[in-house]
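Below you'll find the structures, each written out as structure tokens.
Derivation of every value follows stated rules applied to the coordinates shown; laboratory data play no part. Here the structure is a predicted model, which is why all the values come from computation and not from measurement. Cβ atoms are built from the backbone, for glycine too; each structure is taken alone.
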Structure P
Amino acid sequence: MGEQLDCRTCKEGLYGRKYIQVDDVPHCVSCYDRLYANTCQGCNELIGHNSRELYYDDHHYHEECFRCSRCDCSLADESFACQEAALLCNNCYCSEFSFKCVACNKAVMPGSRKLEYSGSVWHEQCFVCCVCEKSLASQAFIPEKNDYYCTSCYEGRFAPRCSHCKQVLVKGGVTYQEEPWHKECFLCTGCKTQLAGQPFTSQGDRPYCVKCFSNLYAQKCCACKKAITGFGDGKYVAFEDRQWHQPCFKCTACSVSLLGAGFFPQGSQILCKDCNDN
């Protein structure tokens, strides 16, 4: 007679019956399930030896219990995500938790390429210039209100143009008479030197450097005969058709300053009260 074959736990004979060995120790199916089967996280029932078992995040599931907690579809052969211990199919996760593209209002799927700017998200293929519809994914762009432009479209539509050469003024520049100019285009009408960053004045609508304006248009001081430009120490005193630099406005006889004091014109001279009385 052969060796006795019994279940190690319940001692029942196993000849002619299905059994399972664990470390070479035989167990009947019932004892095996009771001792070794895992509990399903979904239904809290034992996962029998003949059931397909799935394992995720330290939890065990019957195949039929491994389902999306929202739509109840099977996750056994599908991609899924976990949100606060709840299993979700890809569609449900994206619908509830993924960013939505502001252009097409569809979910940006996990793992897909997206672009973010100023709190908004786009699919890479949806982030395009609102004029030419070229992709802005890998090039400079300019926001304007709720629209986005490539550089060339923005310049064509919004960028100011130089009053002299009529070309786009991208950055910097000079404003003169409420019109934009390139620095290199803003020149003295007389000598053509650049006026950006230095004092200048105008005659009519034409800009001049101080030197050219002085030579062409400035009044001459009656005392020193130099131009009165209005720059630097350029404050002046005017009387009738004559003008003086403030430092030059002195009594012709004693050279005392006449600023803020009475004076007496005597032909080409101006005199203080004392000199006039003598």
Structure Q
Amino acid sequence: MNILWNDQIVAKESIIIDPEDRGYQFGDGIYEVVAIYNGELFEWEAHYERFLRSAAALSISTQHIIEKLKSNIHTLIEENSVEDGYVYFQLTRGTAPRFHAYPAEAVPPVLTGLVKKKDTTNPPPSSMKAITTEDIRWLRVDIKSLNLLPNCMAKQKAIEAGVHEAIFIRDQVVTEASSSNLFGVKNGKLYTHPLNHLILNGITRQVVLRLASQLNLPVIEEAFTKEALYLMDEVFITNTGVNVCPVTEIDATQIGNGSCGVITASLMKAFSELLSPKIKV
């Protein structure tokens, strides 16, 4: 496999990560995951803008990679013969002697990226069950940083409970899930946590909001409680891996009638139609 290493495409086996890379020691870096359909990057501009915003929030320079980033990723896709899958790329602050504060003198940031083909033998679930768990993450979730240990702990808790996803609750309020944004549907209206520092501005979330507008579905971006979550007519999650997926049970409590709801189904259909020109048949 070939991977992206700063501004070059090189063999994966040739890469050596310095043990004093700040991404390795501090999680001092950012990342993006972009879906690939028929060799093309889905919603690239939105991912790119979020990447730059996250870098700016952490004062990580992107000057050395910006001009060639998209073309290098396309080269990476072509050299690895990926038609459908995803690309993961991350940027760390770089290598410097271990010290909590940022390096006094600028060091070159380190960019890495890889692509993977869609796993056709293990398709995403058509519906999900979930549990709730305390949101113990830091207070800048809007930055797509490498600090994902609380997310990993929550996902592991879900797996051990025999379900797919863990939904975060902070001060009795639903924020999002371990690797996805979350929507509820009540009386024909969509509810989701407002954009602020407590959730990530998911790219799939953004697409769903656009589709909801096109379908004339009312959207209310305001916080709601765990108790309100249980009483939703429908619940679904959104992320790059599943796009839109219904959640039929939370904490062993059935949501709605226990199956994919009408509004969730309409958004899934609209998302599928949006992708249809991009998917090779």
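Can you say which of P, Q returns 4.2 when distance in nm of label points 7 Å out along Cα→Cβ at positions 88 and 152 is computed? Numbers along the way, then the final one.
Numbers: P: 4.2; Q: 1.1.
That value comes from structure P.
With respect to distance in nm of label points 7 Å out along Cα→Cβ at positions 48 and 64, the largest value across structures P, Q is given by Q. Set P, Q, criterion relative contact order in percent (Cα under 8 Å, 6 or more apart): the highest-scoring structure is Q. Name the one structure among P, Q that FRET efficiency 1/(1 + (r/R0)^6) of positions 104 and 120 (r between Cβ atoms, R0 = 35 Å, to 0.05) of 0.10 was derived from. Answer by label: Q.
Here Cα Rg over 2.2 N^0.38 Å, for residues 8-167 alone was derived from just one of the structures P, Q, and that gives 1.15; the source is Q.
With distance in nm of label points 7 Å out along Cα→Cβ at positions 224 and 264 computed over the structures P, Q, the top value is the one for P, the highest of the group.
Quick check: 74 is what I get for percent of Cα pairs over 26 Å apart, calculated from one of P, Q. Which structure matches? Structure of origin is P. Looking at FRET efficiency 1/(1 + (r/R0)^6) of positions 80 and 192 (r between Cβ atoms, R0 = 30 Å, to 0.05) for structures P, Q, the greatest value goes to Q.
Each of P, Q could give helix-only ellipticity at 222 nm (-39500 (n - 2.57) for each DSSP H run of 4 or more, over all residues; to 500), but the derived value -8000 comes from Q.
Distance in nm of label points 7 Å out along Cα→Cβ at positions 16 and 32 was computed and gave 2.0; which structure, P, Q, did it come from? Please list the in-between numbers first.
Numbers: P: 2.0; Q: 3.1.
This value belongs to structure P.
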